[in-house]
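For reference, the structures are reproduced in the following blocks.
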Structure 1
Amino acid sequence: MVDKGMLITRARAMRKQPSRAERAMWEIVRHRRLGAKFRRQFPIDRYIADFACIEAKLVVEIDGLSHNVADQAAYDAERDAALSVLGWRVLRIPDALALSAPDEAAALIRKALT
């Protein structure tokens, strides 16, 4: 079992050191720019979502190259299934897309919000 306090502390630390792609995505979703409020590094159950829109029950994950490795892909699938059981939908966006085509990434999020 994951200690809730430790999860919150870890999420706070992650907010202070985002990746370049997470920083770029935060500029896209912050201040309701896509019509919905997002939180970053938001604890849900035993996981920390990169971005979460509570009202739409949407998690947006920014995935780097490490997510292409078999072990990580299996973990991601397990995590997505666990979040789904809790009523959350998960949208995975490659970090390369967030960095090179932010308008396209924003369009994917807008579509998922509807």
Structure 2
Amino acid sequence: MEIDYQDFLKLDIRVGLVKSCEIVPKSKNLYKLLVDCGEKKLRQIVAGISQFYSVEELIEKKIIVLTNLKPRKIMGIESHGMLLAADINNEPFLLKIDERKPVPPGSKIK
């Protein structure tokens, strides 16, 4: 399906920096992340990636976040965004930032 460029402009995609990560109790693969997306408050995001990434791999990692997705409760925890990842055979590969130059949290992806 094709979309118009105006539809793409509705997406608020930003660089986020994972500040904390913890396993969601009683879940098989969920993490609760607090992510710096350049806003006043850290953004809470629930992501099903614990089978593929350790807590240590995610802390202080720059990721790509869709920030204007409607909040959704997952296992009773409100999630305020979505991590963007490539999907290869149902395995997520988080998108990386080019680290040759500093890219601050909150930088807009266009």
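Since every read-out is calculated from the coordinates, none of them should be taken as a lab result. All values derive from a computational prediction rather than experimental measurement.
1, 2: which one has relative contact order in percent (Cα under 8 Å, 6 or more apart), as calculated, at 30? Could you put the intermediate results ahead of the total?
Values: 1: 25; 2: 30.
Source structure for this number: 2.
To test your reading of the models, identify which of 1, 2 gives -1500 for helix-only ellipticity at 222 nm (-39500 (n - 2.57) for each DSSP H run of 4 or more, over all residues; to 500) when calculated.
Going through each structure in turn, the value belongs to 2.
For which of the structures 1, 2 does the calculation of Cα Rg over 2.2 N^0.38 Å, for residues 23-78 alone return 1.13?
So the calculation was done on 2.
Quick check: 14.0, 41 is what I get for Rg and Dmax of the Cα atoms in Å, calculated from one of 1, 2. Which structure matches?
Among 1, 2, the structure yielding 14.0, 41 for Rg and Dmax of the Cα atoms in Å is 2.
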